[in-house]
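Input: structures, listed below.
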Structure I
Amino acid sequence: MSLIDLESIRAAWQRIAPVVKQTGVYKLDLERVRKLGFSVGESLPEIWLKAENEQPIGSFKLRGAYNKIAGLSEEELKRGVVAHSSGNHAQGVAYAARARGIKATIVMPEIAPRIKREATMTLGAEVVLVGPASSERIAMADKLVRETGAVLVPPYDDDEIIAGQGTCGLEILDQLPDADLVLSPVSGGGLLSGIATAVKLSSDSVLVWGVEPELAADAHQSFTTGTLTEWPGSQTVKTIADGLRTQSLAERTFRHIRQYVDGIVTVSEEEILDATRILLMATDIIAEPSGAVSLAAALFKTEALPRVQKVVCVVSGGNLDPALKEELLVAED
């Protein structure tokens, strides 16, 4: 199994350009954060936010999904696609499938936020619900592929998916060429793999770290021990960051991460919620908890990260449950 190269990511960037938005990067006003009453350090680096919530589906997942589906043959397109997802990949595949005029069936957990289930169906996909563990989603998706002949569009374990996600890394370097450190959420590892590959094959000086919830820290454990580790679904489901509940990296993403990633740090549930609240109150960016973990690390885990001048936090998604949004704002009041 070989690693993807920079040309694959550049080709993906061209392929997805008609559909996928080049999202903005915005500097976080730390003084405003402090004036709002949040306790953050005085010696923080510049923090910039890569706003993937600006994508048509509200998350980075459209990059990989569209790159994969746009590369299918006419015969494969006729068979339709199947995917499994807790929400954002579901919407990415549904959006890409609609753009190509093909059928999409998405396997989602029953506990997926209603906003994500409804958005997926609104985009025209058929949704099949299963239990909470990622292993249950994978098993059902494989079953549907066998029964229907549809093409599987994995959420992360695929070279075209990784290349598509890597386009986010190319954009960061183009927009902020003097960045020192990029922080990316990590779950199954597609986004972190793609960004790290794009950055490291383009620059010798920029560091790339992954960020993961403490309650779903299988990637951190795998990276630290050098051995691919799987956590039980009963454990990873405990994190508020529903998009980061995957139980294990894939062998493919693990190899990319070991080759190109400089480190992985974990954040607590309180830190994730504080970062989500800060984005709501101090910026124009709406982030779901999964998308706020990178900012949580930049604000609250400076002792675990390299000392740098300029950090880019990938805000991977903005599909925030309305009830949680209200809860966060009420709690701050």
Structure II
Amino acid sequence: MMVTLLGLAVGCAERIPAVPTPFRNAEFLSKPDLTLQIPGLRPCTEAADSTIHLNSQQPVTILVHGCNGSAGRFQALAEVFAFHGQQTVGFTYDDRDEMMTTSGALARAIEALGARMQNKQITIVGHSQGGLVARKALVAGRPDALRDPELQIRLVTISTPFSGIRAARHCGSPVARIISLGMVMPICQIVTGSKWREITYNAPFITRPGQLSPQVKSHLKVNTDERDSCRTVDAEGNCLKSDFTFSLEEQNQPEVDREPRLKRLDVKAGHVEIVGDRQVIPEKLIRILQQEGVMATTRPERHVDLAKLLAKLYLEDYGTGARE
């Protein structure tokens, strides 16, 4: 059991370096009329400057990374949104912090952003652990719940373990605690950080997800069926490393799934594949986002330009070689 705990990834995909390039599709966005510094929010790049520039008359999408991620991790996806004329910002956080604390920071960031926007339509897209953080930020009844009644929030979660992380089940097990003579708790904290109490199947953070605030108009829940997926292949196409992180059972939670504003979609895709990586374009995710109205439809005359952009963002900028 100790070996298992020490080897846990606990929901963290391998860190994939962000594309170290300037943002190139700003020309398709409306001219910004706001310059903001909001804690937790920053451009979807790896630049040191966290200043965000937005058009207050347009909707905005906040991209929330998962474990081992960063705001810059979603620069490529932000570029795709910008190509379609849609502005984005990233929410960045320490993935080892308590998620209740992190979700509170996101809630405050949404409130601060909404206060400066004339257009109150905000979409929150969270991948993996980012989906847990995003949903918890939007529940009613928390001390720092959203207050602005004019906000119109659309939530999108992708590959999110709403039933807790199976690999961390020992962290919440009273039996494991006894057998390990209490060592299971400090080991879990070493491996996962302060969030260790929140990611297990019996944690209140998981078992009592809470009801979404009235400002949340819809929740698009994208589950990934990650069975038989592959993250790393050799030159002959043989799978060297799986892209399986969470089962469908881990991604489903009765109270979350009963929410009347929720729409659930299951897609056959790996955990990293769904959001794209060094040699995979997230075509499935882009298709879903467009079908559900989260991302604008590509005009027919721009299909070729989009294909070229996707190849550059996800293939050329990352270079060649085995997937990580």
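Values in this text are rule-based calculations from the coordinates and carry no lab data. Predicted, not measured: the structure shown is a model, and the values here were computed from it. Cβ atoms are built from the backbone, for glycine too; each structure is taken alone.
Cα extents along the principal axes in Å, for residues 55-238 alone was computed and gave 47, 37, 28; which structure, I, II, did it come from?
The value was obtained from structure I.
Can you tell which of I, II yields 0.40 when FRET efficiency 1/(1 + (r/R0)^6) of positions 47 and 143 (r between Cβ atoms, R0 = 41 Å, to 0.05) is derived from it?
Going label by label, the one that fits is I.
Identify the structure, out of I, II, from whose coordinates Rg/Rh (Cα atoms, Kirkwood Rh), for residues 31-134 alone was calculated to give 1.16.
Answer by label: I.
FRET efficiency 1/(1 + (r/R0)^6) of positions 103 and 271 (r between Cβ atoms, R0 = 41 Å, to 0.05) computed as 1.00: which structure among I, II?
Derived from II, not from the others.
To which of I, II does the computed value 4.6 (distance in nm of label points 7 Å out along Cα→Cβ at positions 39 and 255) belong?
Going label by label, the one that fits is I.
Where does the value 35, 15, 14 come from, among I, II, when Cα extents along the principal axes in Å, for residues 71-118 alone is the thing being computed?
Values: I: 35, 15, 14; II: 35, 28, 10.
Going label by label, the one that fits is I.
State the single structure among I, II that was used to calculate relative contact order in percent (Cα under 8 Å, 6 or more apart), giving 16.
This value belongs to structure II.
Quick check for you: by distance in nm of label points 7 Å out along Cα→Cβ at positions 127 and 303, which of I, II is greatest?
Once distance in nm of label points 7 Å out along Cα→Cβ at positions 127 and 303 is tallied for I, II, the winner is I.
Comparing volume of the Cα convex hull per residue in Å³ across structures I, II, which is largest? Write out the running numbers ahead of the final one.
Numbers: I: 117; II: 132.
Between I, II, the highest calculated value is found for II.
For the read-out helix-only ellipticity at 222 nm (-39500 (n - 2.57) for each DSSP H run of 4 or more, over all residues; to 500), a value of -14000 was computed from one structure; give its label from I, II.
It must be structure I, since only it matches.
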